[in-house]
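Coordinate-derived values only; no laboratory data. None of these values were measured; they are calculated from a predicted model. Cβ atoms are built from the backbone, for glycine too; each structure is taken alone.
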Structure P
Amino acid sequence: MHKKPLFMEHDGAIDDLLAQLLILTMDQYELIGINVSPADCYIGPAMESTWKILKAFGKENIEIGRSDASGTNDFPAAWRAKTAIINGLPAILRLPEAPETWSAPEASDLLARKLLESKHPVTILMTGPCTNLVKTLEQTPEIREKIESIIWMGGAFRTGGNVQTFEHNGSAEWNVYWDPESSRRLLEMELPITCIPLDATDKVPVTMEFLKDLSRGKQTLASELAGQFWALTIDTIPGYHYTYFMWDILAASYLEIPEAFRVEEIKASVSTRPPNAGQTIENASGKNIKVAFEIDKEAFYSYLLKQLSKT
């Protein structure tokens with residue numbers, strides 16, 4: 001039985017890199033490419049850490065695409081700088097130098113090429129904004145037929161958002177808010193999308209108890225790197241207390257344990273104007289998408305600890 005081809009779109013933050021780590025432990029999926037967008041990161045350090053994680057797992061031949069897209073609403077600079085800290089970890093510093101990032105293929109070109117080359121429909125895991133995917137679909141619409149499904153860590157449907165900024169009412173989630181217009185266009189395309197929104201991710205914080213369990217388990221490359229990555233989030237701005245959640249790694253886990261999620265098919269749209277730009281709105285006139293509203297927390301945490309102890 002062939003492995004399912006998987007393409008990852010991420011935006012370089014610590015939780016994106018944790019999701020990348022988890023994917024590299026999966027037996028069911030073959031990672032065929034990664035695109036990095038400069039949303040919750042600065043692109044150079046994020047490209048470097050993405051490549052080094054691949055190198056650590058002997059997967060450095062997987063191509064990485066570089067996006068220089070600009071969102072409508074920038075992530076806070078302090079959040080974007082976090083990825084640079086990853087590259088200062090001893091386990092990462094011991095790896096060879098990453099290739100020069102300007103030589104990487106343009107992100108939409110890489111995505112289109114990888115999907116068109118694939119013999120089987122491709123699953124796309126998106127842990128950042130959808131800007132690059134929408135651009136690729138508009139430039140190369142024939143890739144639509146090669147998409148098996150899209151799993152997107154995005155949105156806040158029946159809960160509050162995590163955007164707290166000027167002229168915004170707090171209803172949006174950041175991956176959607178970065179580029180509300182592309183988010184709107186993505187839903188209008190009526191693709192097979194499953195959102196893993198804040199409704200689900202807010203139920204699975206990264207607790208100190210979880211980190212203790214991880215440290216007491218079998219020590220592997222994946223568990224050691226994941227533990228170090230999560231340790232860097234304890235001073236999460238703006239709270240300076242433990243408020244980090246399993247955002248992107250929860251979305252990645254859906255690939256292998258969909259039965260742990262309660263998913264509903266709803267109709268939804270995206271607002272593109274203040275004061276609720278980027279809000280994902282459940283309404284009868286919207287487009288059909290699937291949304292994960294609940295997660296079996298114990299099943300998820302158990303899966304994560306088991307998976308990270310494998311490799």
Structure Q
Amino acid sequence: MLSFALRRLLSAIPTLLVLLALSFALIRVAPGGPFDTERQIPAEIQERLNQTYYLDEPLWMQFGRYLGGLARGDFGPSFQYKDYTVSELIAAGFPVSLQLGSLAMLLALLVGISVGTLAALRQNSRVDHVAMGAAMTGISIPNFVLAPILVLVFAVTLRWLPAGGLGEWRSLILPVVSLALPQIAYIARLTRGSMIEVLRSDFIRTARAQGLPTREVVIGHALKPAMVPVVSYLGPATAGIITGSVVIEQIFGVPGLGRYFVQGALNRDYTLVMGVVVFYGVLIIVFNFLVDLAYRWLDPRVKL
């Protein structure tokens with residue numbers, strides 16, 4: 001197990017380097033710079049700023065310097081948020097994003113698995129058709145379209161929930177639901193397909209022949225192996241919720257890491273954008289690694 005873990009983590013290093021190189025190049029290809037303002041900055045001040053932040057060096061030297069800082073755990077200073085390092089901004093914004101993402105993923109798993117299991121148990125019935133039709137609709141509508149609709153209905157028209165901000169628990173409902181709904185649709189369809197296949201297996205027929213009730217057959221025998229495709233999807237799903245939170249936090253005015261990322265991209269804050277990309281990249285790699293380890297627990301037939 002230890003050698004497997006080391007091999008998987010080491011194999012992620014090239015992926016992370018490619019992600020770093022692409023992000024580093026793309027943010028600098030975009031027009032404008034981190035010190036562009038409406039007022040023209042004198043040439044000598046612009047030159048001094050470039051020297052201070054090493055922006056006057058060739059790109060390959062800047063990239064090498066950035067990699068050296070990352071090796072020491074230093075994401076560098078923010079160009080736009082004065083007196084703050086990128087590490088401090090990530091530490092301030094990530095707990096909020098983590099709260100939103102965790103609640104959204106928990107909601108997606110609970111509702112998606114329940115709906116998918118119910119549809120599988122009542123295959124080709126009206127319940128199945130309605131559930132899968134709603135799931136297909138959820139897949140087709142992106143969360144940045146769904147979020148304004150939810151605000152218009154539940155905040156503006158009905159006035160049941162706040163339209164934005166981060167205060168009481170009610171302010172979390174709309175952003176969490178906006179993030180979770182597309183994932184609920186995917187998980188429901190995956191659970192249904194996998195559950196139907198597992199319910200036709202020989203060991204399930206044996207459990208039914210022993211007179212076990214349907215509830216015990218589903219929960220005790222079928223649910224665990226049926227979760228293998230769902231667990232496989234959790235890596236992309238987490239990436240979807242993380243990247244989706246960038247837009248959702250901006251729509252609802254939530255002070256999470258996504259807002260820093262958007263503002264950093266708009267202001268050409270190179271180090272802030274790179275820091276968020278690297279942080280999320282490492283997070284997704286670690287989560288995919290944990291998903292791979294979960295296969296063995298879900299299905300003993302899976303070998304390392």
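A few points about this structure:
- Rg and Dmax of the Cα atoms in Å, for residues 93-220 alone from the coordinates reads 18.0, 56; which among P, Q: Q
- Per relative contact order in percent (Cα under 8 Å, 6 or more apart), the highest-valued of structures P, Q: Q
- If FRET efficiency 1/(1 + (r/R0)^6) of positions 45 and 205 (r between Cβ atoms, R0 = 30 Å, to 0.05) is computed and equals 0.70, the structure in P, Q: P
- Structure from which -10000 was derived, helix-only ellipticity at 222 nm (-39500 (n - 2.57) for each DSSP H run of 4 or more, over all residues; to 500), options P, Q: P
- FRET efficiency 1/(1 + (r/R0)^6) of positions 5 and 109 (r between Cβ atoms, R0 = 30 Å, to 0.05) - highest-scoring structure of P, Q: P
- Origin of the value -0.31, -0.50, -0.61, -1.46, where log10 I(q)/I(0) by the Debye sum over Cα atoms at q = 0.08, 0.10, 0.11, 0.16 Å⁻¹ was derived from one of P, Q: P
- If you line up P, Q by mean count of other Cβ atoms within 10 Å over residues 13-20, the top spot, with the largest value, goes to P.
- Across the set P, Q, mean count of other Cβ atoms within 10 Å over residues 165-172 reaches its highest value in structure P.
- Top of P, Q by mean count of other Cβ atoms within 10 Å over residues 21-28, largest first: P
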